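Multiple structures follow.
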Structure P
Amino acid sequence: MQGNDINILAIETSCDETAAAVVRNGRDVRSNIISSQIELHKLYGGVVPEIASRKHIEKINQVIEEAMNTAGLILDDIDAIGVTYGPGLVGALLVGVAEAKAISFATKKPLIGVHHIEGHISANYIEHRQLEPPFICLIVSGGHTHLVLVKDYGEYEIIGRTRDDAAGEAFDKVARAIGLGYPGGPKIDKLSKQGNADTIQFPRASIEGAPYDFSFSGLKSAVLNYLNSMEMKHEEINRADVAASFQEAVIDVLVSRTILAAKDFQMKQVAIAGGVAANSALKRSMSDACKENGLEFYCPSSIYCTDNAAMIGTAAYYEYIKGNFSGLDLNAVPNLKIGER
């Protein structure tokens, strides 16, 4: 270990993954441990906040210990503790924040509160050493759909957002409607490969005066109306065609808005992030569109698209360099806006 290396211990508990990681110098992931609760929440068709919080309490110490052991470090080797403090489920966030504050207090190491969405954006830095701001980033997950102009490390401007459902939320609701269950995104992605995306023409919403904004509630309603009308006519529903046509409608909107923003803001680099960024059709469509328009395209591996602590460690590193530390009064902020500190 070099004497000037910066090691960040990072903690992420914003939803239903208990995660800890050690990240060196912002882009070198020494460990990335994730304890998922998906199997637990599948029983309920979605995340139950109370259950998520209890599970975080059970798992957090062992996840951190495993992250430290895998990295081959002790707490004395750590330079700062980074933790997600919002947005997310308040009970879940509190578990991670309390843990990070306790470690910071006990070791007298700096504490760095990290915005969850900034973490997702920073996931792109891990595997793409050449990527540096400025660039356009599309963040798509269960709770968020944002188009962000990344001006610099830790400096962001939201240029587009969803007016209603997030893209991942729409995936989950449609998956439930066609009997796929939770989590919807990966299941629709898989089923779509067997379907024809041109079978059903679902709407693509555009918002007057807001060319970079998104709306998915009308699309979700159109899918539900289609399913209801088919049932009333006693016609057979081809679930693969519904999944493929729905997914195509979502991806069309996501890709077209992102490319438009990149052109309008004269950006040469486009990145995607968040759980839905793991969708194979979205990655392929965005990559193709970027090639057609002479843009460089970046996307994290699937493990860094879904919630993880390595991305939090990367975001924390750039805050560390700037000297942006948090006090021990850091609290969970479930509705934290991007760019706020």
Structure Q
Amino acid sequence: MNRKLLVTGSSGLIGSEVSTYFSERGWDVHGVDSNMRAEFFGPEGDTRWNQQRLSETLPRFTHHELDIRDRSGVLELIETLEPDAIVHSAAQPSHDRAAAIPFDDFDTNAVGTLNLLEATRRHARDASFVHMSTNKVYGDRPNTLDLVEQETRYDYADPDFADGIAEDFPIDQSKHSLFGASKVAADIMVQEYGRYFDMKTACLRGGCLTGPNHSGVELHGFLSYLVKCNMIGRKYTIFGYKGKQVRDNIHSLDVARFMEAFIESPRSGEVYNLGGGRDNSCSILEAFQLIEEISGNEMIYDYDDQNRSGDHICYISDLSKMKAHYPQWDISKSLTDIFTEIHDSWTKRLAKEKA
């Protein structure tokens, strides 16, 4: 009998990549999604195209139209399926949007996660539970680190942070945004179910997660939205920090590969900073330069001196713990690979829209 994987947020960037990856490896994949992204972000955030793509291309994929805030629905589904592993990637993912919809944000990110954890404890206790957390659980505390300003980016002044930020970095007494706070609640709860109930849980504190199947919008989806703006000639707005703010970018395939490593050799109540590391880091100005080289289009942009509240000036994930626990895993997609794939994906999607 094939192993069963339950993926929440299966029509999103990470969920769809995970669904494809595990389906191709012989798992029966059950995707949970209710297209809340369209509700959060409007038509440009709609993910139905991705849901349709999965249903058409993956013979082992089954879609379940379910909102993770529906506690009885979540309990019933997990009791029925008894999955061998769960990847929880459904979320309200935007800082700015969270402030406008605080109840929806917390109910989705925190309560939805609790619904899934308790259903797993009751009905699939031996399942590996992988939670897509976020580096925003650290709030804006990374901004207290001493930085040096270079020509196109900021970087850490302290050599102790040469490899980036590790998992022991403090998460409290800083500004998180309401989104960051709701994700902290979920993150801690996933750890607690691992430690208190001895379940196989992991929190993956994602950096800039990206890839070709992202429905990027201005409020969420940094690289996807930036590339789209370049290709259609839309003006991109830089919010503060001179465009020198730095993110480390990890391809969704490398996220799925790490999840597989954890599921095959699970641990209890673990936390990993999951990003592209220093090699895959770039500032907005450096991202402009890279997409201009790939597309041949000049980047049109303006500058707003007001940075986003709680935004990181420089964030690079230290991958040392991940590599120590799972030495067979490493980054396989370079920054250039990522930009090229996003560019090619938007080329196809925009052509389809015009047809």
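Please treat every number below as a calculation from the coordinates, not as lab data. The structure displayed is predicted, hence computed values, not measured ones. Cβ atoms are built from the backbone, for glycine too; each structure is taken alone.
Each of P, Q could give distance in nm of label points 7 Å out along Cα→Cβ at positions 76 and 204, but the derived value 6.0 comes from P. Computing distance in nm of label points 7 Å out along Cα→Cβ at positions 92 and 228 across structures P, Q gives 3.0 for structure P.
Which structure, out of P, Q, was helix-only ellipticity at 222 nm (-39500 (n - 2.57) for each DSSP H run of 4 or more, over all residues; to 500) derived from, given a value of -12000? Please list the in-between numbers first.
Numbers: P: -14000; Q: -12000.
Comparing all candidates, it corresponds to Q.
A value of 18 for relative contact order in percent (Cα under 8 Å, 6 or more apart), calculated from one of P, Q, originates in structure Q. Thinking of P, Q, which structure, once FRET efficiency 1/(1 + (r/R0)^6) of positions 164 and 332 (r between Cβ atoms, R0 = 30 Å, to 0.05) is computed, gives back 0.75? Computed on structure P. A value of 5, 26, 37, 24, 7, 0 for P(r) over Cα pairs in 10 Å bins from 0, in percent, calculated from one of P, Q, originates in structure Q.
Using the calculated result 23.9 for mean count of other Cβ atoms within 10 Å over residues 20-27, pick out the matching structure from P, Q. Traced to structure P.
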